[in-house]
Structure formats: C-alpha cells, structure tokens
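A.B. asks: Heads up, there are several structures right after this.
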Structure 1
Amino acid sequence: MDENLMTVYNIFTSIETKTNHEYIIYEMELYKMDDKGNKIYALESTGKQPLQADKKTLIHPSLDISDSEDTSYILELNLYHKLGNDEYEVLPEPMTAIIPLKGFLTSDKKWGLSREFQYNETTEKTQYGDVPIYEVKITFKSRSFEAKEHPAGDPQDPFTKAKIERALQLRLAKYDFPYQGDASLCGPAAFFYCLLMDRPDLYKQIVKELWESGKTKIGTLKIKPGYNCRHPTNFFTNDSRGYIPKVSCIDWITLASLRDSENSVFDYDSPDDQFSGITTAEDLKTWFEKSGAKILYSINTSLIDQIRGPHLTLQDLCRLNSYISPETHVVVLIAAKMISNQGILTTKDHWVVWTDKLKLLDGQEITEQTAITEKIKLELFSWGTVKKWWDSKSLGEVMQNSFAAMVVSKIP
C-alpha cells in the first residue's frame, strides 16, 4: 500500500459472551499513542451502541488514514449492562487489544486481534425493600507469571501488579531500558529496545497482555511463552546487590517470553539457561518483519555466516553509518568483550543497537580512507543502557569484534 494514500477502514469486533446481546451496550475507539502519550485516533469514540445478535459490534468507518496497513493500533472497548431503562458500566477499565490495520481487511486470523474480547458475568437478584436490584459480577483471568521461589502472596513475589506497574512507569519514562541481567537475552533486548523507542504504547500493551493472559501479538508476531517460562526457577541471586531477581519483572515477561515462544525444542525457564536464550540473526529478522518493520539492509546474517563468523569490513561499517537516522535502527552482532572488557575470546555473542554514527574522537565520521589505528567512539544500546561505551578502542578493534548487522525500519 502506498503510505501517501488515505484509506478508510471498516472497524468492528466481536465479543465472546453467553450473555444475551440485548443486555449489552458497547463503546469503542481505535487509536495509537504519540511520544507524549496523546491518542491519535483512527476511530473516535463510537458512543454507546447496542451489540448485535451475532455478538458483533456495528461496522464503524474509520477516519482517513495514511499509515501503512502493517501499522498496529489499539482497539479499546468498554461495556455497559442494560437493565430496564438503566445502563451499568461493568468493567473496572476498558478492554484493549493490539490489531494491525490489515486485520480489518482480511479474515486471516494471523492478522487479527492480539486477544479476544470476553465478557463473563453472573447476575444475582437481591431485595432492598420492594425494589429488586441486579448485581453484575465480572470474572477476569488471573495473572500468568509466578516465580516458583516466591509465588503469589509471598512478600518477595517479583510479579505483583504493583511491581509491574512501577517498572512500566520507569520504562516508559526512559528511566531505564530493556536489560537481560544474567540471562542470554540480548537479542530480545535489542528488539524490545527498538519497540520501546518506536511504539511505547504497544510496549505497554504487550506487558499488560502477557502478565494478564500469558499471550499477545504484534502484527503477526505471536508471543506465547510456555508454562515453565511463566513459572521460572532459580530466578533470584544473592550477591553484593542483595537478594534480588536475576532479571527484572517486565524484562522476564517480555524478553524471556519472546525467546521461549521461538524455541521449538527447548524450554526457556530460568535466567541460567544460557543455551536456550541464544538469538540468531534470522530470529531477529523474523521478529522485526512480523511486527511490521522492514529489513532495509543486512550483512553476514545467514546462519552459515554466523557460524563461520566473518568480520565486518571498514566498508561495512561506513555503510552502516550511512543508515543512521531517526527512522531506522542499526542492530549489530559483536563480541561482548568489546564493551564489557571481560574474557579474552573474540566470540560473536552479543546483539547491540547503534544509536549514533561511528566517529573519530574529534567527532568526524569514519570514511573508507580512515586508518584502522585511529581511535573511535560510538554510542549504542546494550545491557539496559544507552551511552558511549568506549573512547579508546581503535577502528581495527571494532572491525575485529563486529560480525553481522541489519538495518531495520521503525516498527509501525
């Protein structure tokens, strides 16, 4: 689809419920959020509308939209129960789900909502004087994540709603960034860093859906961790920092869930499980493409290249520099020792995201004529931080410790 063309979509959804449709009133809107938290509407509030006999909403035309059909929006639905002439709001907060615009153009379920809208109730008749009052009770799914060492109700439970909400608040304020801690989850961390920067509203919604129901979807990227991932073992460490989780609550929910969803053979059930956390370039490409982004350029990203381990050349590094912009992400596979100063092996084992161009110490960009002995500086995302990780490495050292890369468009 030409992104410059304006398109009107037919917006509708259905509700899975055993309640007679005549008693249900809905209110619906479709939006995404800008970087200041303001809603950008594709469908403004429909106002209160009756649910149809087939448990579907009416069809509501969207505003004219210029976004590509891969762009994800948030569909928000509020419900009211009709009793006589009265209407009672029945949800503590509206139900929300992620859906790409293409989901309104096709019946293919892989493009559908990230979760179903369900309305389960029991209605009890009580008597106050001579006036019967009907109380509507709504049932909700319980949380999906629980550490075996400190389960729900334990004071040290790492997955309480309060801890999730607090961590989300800090993350959305960019106080910190995805951090794999002791786990081998640098690939998922790179992906979720890009998602956080591009679509913090989707990042928040994914955390919410995973915590509540243990599954979510962005575009056609389905994230559904297994039971063991949702109930991790050996989750805590006792070191100089105190007795704390090896991975923060929202990072385990997001990073481990994504990694576990892609593991067809091995469960990912502990931060100590290093092998099951390894991410290939093809994994990363798939995650970005299914979420709606495009791979604009790649170097050494085949599995054979990753095994053989050719290094990035000076020409490669200059080419990556040319792609640095607010509209792209440059994701690079390096040897972790290049930024951690730990170990002696030059092993291709760590995914990072460049956040600026590779430059000389005086701020000039490198060129294909730059001597490999020149000292350079580079700002990048790694281990939960965006910073200049060094200012004393030579260009030759960067080449020696860099193996593969991909340039990705923003996640829409």
Structure 2
Amino acid sequence: MTLRQLRGSRTCAGVPGRVWCAVLLLCGGYALGLCAVSTQGPHRVWGGCAGGGYALAAWCAARGRGRWAVRCAVGGALVVPGVYLLARGAGQSEVFVLERAAHHLVSTGTPYESEPVSVRGYTPYLPGAALLGLPSLVFPGPWGDARLWCAVVFLGCLWGARPVSGAPRYGRGLAVLCAAPPFALACVVSGVDLPVAGVCVLGLALAGRGRAGRAGVVLGLGCAVKWTVCPALAVAGALLVGRARPRSGARALAALALGACGPLAVLVLPWALASTGVLVEQVFAFPSGHGRLATPAASPLPGQLLAGLGPGGWWCALVLLLLAASGMGWWLLRRPPGTAGAAAVRLAVGLSSAFALAPASRFGYFLVPFVLAGWARLVAGGAAQSGTGRDGADVSPGGKGLAGPTGHRKGTTTA
C-alpha cells in the first residue's frame, strides 16, 4: 500500500489508517516493554502475546481492514494470553483472594480471616466480593476461575447498558474497548475491577433511562463488592434529579436509595455487625496504608508520594483528596449531568482524582475510569443511539466513517 493510499484509508470511526497504525504500534510497544521489564510471569505472558497481536493489527489497519485489525488486537491481547493463563491457573494474587474468600465464607461463615499472618491472608474487599469466587467451588479448573466470572459480569453489564438501537455497532465499539491495553491486561491477569466498572456503567445507564430502583439495586450490588462504587450512587442521583422535576426527582432519589439498601443489608450488614473490627482492618485500614500490615499498593502516584513523606504528608494527601471530593460535589450540584454518558464522564473524573490522590493506590485502579470514559464515548449523542452521524453516515467503530461507497466523503472530495 502506498503512502497516499494509507493516508486516505479509514479503518475505524472515520479515523485515518495512519492514525490507527500509530495507536496500535504504541500499544504493541507498551506490551513488549512490559514483557521486558516486568518481574511477574502473567505480565510477561500478556506482553509477549499482546505485542504480536497489536503488530498484526497495525498491519491490517495499514491495509484498510479495520475489522480484521480489531480481531487481531482482541485475539492477541485478550483471547490467547487469557486462555493460556487460565489453563495454567496463573494470575495475580487478587484472583486467588476472591476464591479464598469464597472458600472461607462457605467453610466458616465469613469471608475474612480473623488474624491473617501475611498480606495474602487479607481480603481488601467487602463481603459481596466472595460471590465472584463461588464458581471456583463448583466448577473445577479454568471454568471456575474468578477472572472468567468477573469478565462475564462485566460483559453482561455493558451489554445491558447498550443503546436501544445500533446494537451491532455498539458491539464493535465494545470490541475496540476490550482490545485496549488497560482492559486487556486487567482482564487477563486480574479481573477484580471489571465487575466494579460494569456495575457503574449499568447503574448509570439505568438511571439515564429513569429506572431509579433498578439502578439502585445494581449499584448496591457493586457497593457490596468494593466501596469505590459508592461515588457512582451520588452521580446517579445527580443524573436522576437533573432529568426530573423537583417532586419526581425526590421520588427517584428515594427509589435509588431503597434499591441500594437492599443488597447492602443482605451482603454487608451481617458481617459488619458480627466482625466489625476485622472488616474495618481489612477493607479500609489496610488499603489506605494504615493497617497492621503494609499494603502492596504502592504505585508512584501523587497521593502515595505525599504519604511516603511521613504523617504530615499522609494528612496532606487526605486533605487534597477531600478537596477533590468537594469539587466534584460542587460540579454535580452546579451542573447536573443530563445524560448517562455525561454522568459517566463525571464519575471517571472523580474516580481518577481519588485514585491519584489516595495515600495508597495503584495504576490498575484506573481501569474503572478508563471503561467509564470509553463507554461514554460509545453512547455519546444521537450518533451512538442510532449508529449514524448527522448526515446518516456510519461513525461507529468498525464502520466506514464519513466515507461513501466509493471511498470519498459525502459532499467533499479527497486528495
């Protein structure tokens, strides 16, 4: 393919082929770099497979074969390393934490060890997370792996959040999202944050449709797994109020709150009352860096760097975190989101600020705002709802962009 042809080709969402080639090559460089520098076996496996997949996808994009580019990226970054690691039972410790919590819940009645002697004995999630590990007690081998069921929950939530029309185009957009390195790496080696991202998306989508009670139930289930879903309740409430009249807005908020209280009362309250100290130590003190044992979450983010300066730095990081939370609250009150996509963007900004300023955090947590921002792009405006642009052209991932049947823009000419 000549340079002139490459510049004129459009492989996905109307973006020039050379841009997609550059993006895919950057993804491949990141994957191969991770393979070279990481000391963790699962990361090295993912980096090697994903690097080859992205390189092949870039070649397909250069030839104008957008759908094959997506397939190669998904296969190399998600399917091949995922099947290999599942078959070998290799992954990050978070996967086995969920499975151990489920085993502990069934055998002792609580997902938490009362006196863990090492970090591996901690379960830094709320009791609902043990449900994700229950399949490992029923299905032997890879079929019971917690990563697999985390991915099932995630994909089910995002498919439930699809627009009323344009489902095939939405599906291709999800394929592009799943091929991205932040998602593919997390899904293959860990997967714990996938259900969190999924319930946030589905909860906001239901709130955008006016289904306050169902949104509350979905977000309540997410809060029973990880407390980082709690801000989504505030954003969903702002979305419901912004779309309704004052009286109906109050009723929607009540329905949202009642819906969320149900899962929390069933999945969290019994253990919160029976073993308050253990739950506070493992779910709140340990992840924040104030537990009996040091947390392994130590990515060089601003909050972590401040906390490393001593008690004064830790309090400084906490003050900055509270200021960011106050700013997000002001933003929601001043300009409530009018659509589910706008609400997802606000939640992504808020969670990104929280993860960056938290005294103890890691880069992997940013998977949730990444998914929220990507989903907001998929459902933005009327184009996502109908799958077409203002002039009726396909602007969805995998479509032909603004190009007509002959490869020229409608109403314009290409050089």
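Every number in this text was worked out from the coordinates using simple rules, so none of it is lab data. All values reported here derive from a predicted model rather than from experimental measurement. Cβ atoms are built from the backbone, for glycine too; each structure is taken alone.
A.B. asks: Which one of 1, 2 has helix-only ellipticity at 222 nm (-39500 (n - 2.57) for each DSSP H run of 4 or more, over all residues; to 500), as calculated from the coordinates, equal to -20000?
C.D. replies: 2
A.B. asks: Now for a different question. Looking at distance in nm of label points 7 Å out along Cα→Cβ at positions 239 and 351, point out which structure of 1, 2 has the largest value.
C.D. replies: Answer by largest value of distance in nm of label points 7 Å out along Cα→Cβ at positions 239 and 351: 1.
A.B. asks: Comparing 1, 2, where is relative contact order in percent (Cα under 8 Å, 6 or more apart) highest?
C.D. replies: Structure 2 gives the largest value of relative contact order in percent (Cα under 8 Å, 6 or more apart) among 1, 2.
A.B. asks: As an exercise: log10 I(q)/I(0) by the Debye sum over Cα atoms at q = 0.16, 0.24 Å⁻¹, for residues 271-318 alone, calculated from one structure in 1, 2, equals -0.49, -0.85. Which structure is it?
C.D. replies: Here the read-out was taken from 2.
A.B. asks: Also, quick follow-up: Out of 1, 2, which structure matches 0.05 when FRET efficiency 1/(1 + (r/R0)^6) of positions 55 and 375 (r between Cβ atoms, R0 = 41 Å, to 0.05) is calculated?
C.D. replies: For FRET efficiency 1/(1 + (r/R0)^6) of positions 55 and 375 (r between Cβ atoms, R0 = 41 Å, to 0.05), the value 0.05 is produced by structure 1.
A.B. asks: Okay, moving on. Here Cα Rg over 2.2 N^0.38 Å was calculated and came to 1.03; which of the structures 1, 2 was it taken from?
C.D. replies: It must be structure 2, since only it matches.
A.B. asks: Supply the structure label, taken from 1, 2, corresponding to mean count of other Cβ atoms within 10 Å over residues 47-54 with the calculated value 13.5.
C.D. replies: The value was obtained from structure 1.
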